[in-house]
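A short reminder: the numbers here are calculations on the coordinates, not readings from a lab. On a predicted model such as this, the values are computed, not experimentally measured, just so you know. Cβ atoms are built from the backbone, for glycine too; each structure is taken alone.
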Structure I
Amino acid sequence: MAWEKVSDTRWERPVNGLEGYFIFIAGMSASLCEGREHYTLFSKLKLELEHSDPLPVLQHAWKQIRYEQPQIAATVDGMKKVYEVPNSKDLQEWLDSTFVISPASDADNLYASVDPIKQATLYYIPKSSEIVFRGHHHTIDGTGVLLFWHSYLEALRSPVAKLNFGDEHTRLAPTMEQVLGYPEQATQELNEKATELFMSWAGDAPGIGPVSQLGAAPSGVCQNVELVFPLDVTNAIIAACKDKGISVTAAVHAAYIGSIAKHADPNSKLSQYVSANQFNLRPYLPEPYNSSNYAASVYYTPLPYKTDLPASYWDLARSLHEYYQTSFKNNSGAFELNGPFTRVLCGAVQTPEFLASPVSKDALVSSLGVVERYVQREYGSEIKVEDVSIGVDVVMGMSMFFIFTFRDQLRLVYSFNEGFEKKGDIQTYLDDVRSILAEELLA
């Protein structure tokens, strides 16, 4: 699955299982929903810039990112990734189509009316001093978006005057399997284990879930609801988690399960919570693939998790803590199994049986951790990051629930589709998460 030169200006490589999964899901939703693609990532950054005319430097930094991380400008052709080396005319056309100066009042206003994208796109909103990034999930993942912001802001602070396009193919992101040195063809034993792992999730899904019209109503507008905890509450939650020996991610995730159990659709499977949580695998990769130099890549994986219900908050929190701490840490077998597992996932979602099966109505949980591990608060004296957030387009599938902290405040973002769920209900779920955390950790 290595990149190969197919002409003087064109490079291609086959996608891996997870990239292929995102390509298929995006294509299917686009064909049914006016070009809108499920899982398109959305992130906003509010900046304080000491530039009298910021537009030229913002555009140049975007071009510099393309040169330094060319996969940001890659496209797909079937189940292949494609990168074209641009001449000056091509580069200007790419810049004109992917760097958008928006008249919107702010990022939320932009998001409400934004058009589908063909490639990763950057939006500058002068009225609110915000920059918005939108990218396909087959190009970049959530942690990758945060790493992208770091690379972009570094390019903004330290611009390279002369960008000599032509050698950037040497920096195209390989698949994670290639980085780890695993063969393209897995053994029969690994393939059987991967199928068994997939079925441990798919065979029991969907589990418990809230009331949703998913599968019974047309897709509506994609929305993100954010809950930001005050500094003192965040500090108290972190201290309580340390005292109890669990991670903040496990604590919040357990509270989310408690929330959806409280508001469960009585027709859902009330006896089990079944999900596939998200793991950032960059910390386990060798240099430079574990760094922001390869932000534009898909270096994470979903992994099945299920537990019987009803269960106490602390049983859930301790179970989730162990799951998050041990699934990949000091477990080389999990990495070897990951490639075959995601290939099984990609193949399964394209079958008529899977497409006809019920869709889980709870949200996929994704923890991005402490944002400052990736994005600094300041870049020199001229650039200050005042706020950052992330969400995803939910077009015709499961919602997403993001957990992260920035500027010492715990933040939760629930991405959903208003055709399937009501904004007021989503706010209720988040309020209940906050109440459960207060009752279990702060009482």
Structure II
Amino acid sequence: MTIDWKQQAQTYRDRYLKDLSTLISIKSVRDDDHATDEYPLGQGPTQAMQQFLAFGDRDGFVTKNLDNIVGYIEYGSGEQTMAIQAHADVMPAGDGWQTEPFEMVEKDGNVYGRGTSDDKGPALAAYYGLKMLKDNGITPKMKIRLIIGTDEESHWTGMKHYFEVEPKPAFGFSPDAEFPLINGEKGNVTYITTFGHTNGEEYTLKNFESGLRPNMVPGNATALVETGDNEGFADAFTRFLDTNPLAGDVKATDQGVIVHVIGKAAHAMEPKNGVNAGTYLAKFLQQFEFSGAAKEFIDYLADDLHDDSRATKIGANYVDDVMGDVTMNVGIMSFNPTDGGLVNTNFRYPKGTDDQEILARLVAAAGKHNGKVSEIDHMGPHYVNPQDPIVKTLLNVYQEQSGEKAATPEVVGGGTYARLMDRGVAFGALFPGTADTMHQANEFQPVADLLKAMAIYGQSIYELAAK
């Protein structure tokens, strides 16, 4: 059967954007504070997943909700299953938006809103790619399941549950990264370093807060400091802003001086794309005579972690010829006299090193400041041979539709659901040359790119499962 995939994608434009607007309006951020038996991860993620399933019901697919934390849309039959793994949850919006983050806005050929790029826009494009087959009466030779998770940005609770209660798919892809194709993903490990509660008298750190998630470069940081020289402290902060790539503000209160630093949020897979407000704030505070655990917390951030996305200062740096280098993100930082200090570090690492080697380096660095390190989450590296048929097929479709005949597979620091399958790869929907705004304020995706991705997904599903 000959299908003009690009032309068909254009016919879906208005329906696609209407559905995407519905999805963006659901604030599907994991919310453990409001978790219930009905909504194990909070109401938003479940509602967004249910909305995907409602689209499937509307369009005549088989759907199934698995305990309100993961669900799938199914087309075709057979013993073998091909999976398309996507997610309905999103990162917290954070500050700095020029539009309402949970209201899709179409402007200058782009759609703006949390999830337009990661991952509601691409997931819905894959859904419409699957819909193309059904609307053209194409019967696949196997089951095709579009699996919608609800916790990709945290602990993968939903997708891991799917693999516990359903048969493992034979192969598949995740529309949650970039084109041309991702056949390798670095290891991903997160550590927490804790500090004591003691403080100083001349300068007292009453509160320090920065960061929302381990896999997000913090765009904001705030500290409350008690000092006998509020004016001198404020003047020093103004000078600091003048000589660093930051914005911010300072004000005196009855409880002390509040300093607020504004950096730039970014995805933790490449921390260099952001400006870490938390470590910069620690660097500012380090010039003052803090003491006790407060000083140790500040010195650890400022001396060992600040402005060092390759973990060179702690000696955890490593480069592999195929998978690239170790990256480090300092995602969450906090201190107060009641709870003490906490620093959350997330590393993406290639084959050739491992989580225990990185842990040893962190323990040594934190130990100089009386910090205690523990590993809290870990996934090893994932790699699919470039000669595997799934890699070759998807790459051929991309080359054909994009005209980029020299496109080759890539390895990235990001982690996608694809790594849960031995023959799983990440495939789009971010095109080369398009700004990556995942996990950032003003997240967007060009409408033309989303429609091009839809066409690529439609042909890819056909080539893999129906041809």
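So here's what we get for this one:
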{"quantity": "Entry that produces 17.7 once Kirkwood radius over Cα pairs in Å, for residues 276-395 alone is calculated, selected from I, II", "calculated": "I"}
{"quantity": "Read-out log10 I(q)/I(0) by the Debye sum over Cα atoms at q = 0.15, 0.20 Å⁻¹, for residues 148-251 alone, computed value -1.19, -1.06, structure in I, II", "calculated": "I"}
{"quantity": "With helix-only ellipticity at 222 nm (-39500 (n - 2.57) for each DSSP H run of 4 or more, over all residues; to 500) derived as -11500, matching label from I, II", "calculated": "I"}
{"quantity": "Mean count of other Cβ atoms within 10 Å over residues 60-67 - highest-scoring structure of I, II", "calculated": "I"}
{"quantity": "Which of I, II yields 16 [percent of Cα pairs over 44 Å apart, calculated]", "calculated": "II"}
{"quantity": "Structure with the greatest value (metric Rg/Rh (Cα atoms, Kirkwood Rh), for residues 76-267 alone, set I, II)", "calculated": "II"}
{"quantity": "Label whose coordinates, when FRET efficiency 1/(1 + (r/R0)^6) of positions 20 and 356 (r between Cβ atoms, R0 = 25 Å, to 0.05) is calculated, return 0.75 (choices I, II)", "calculated": "I"}
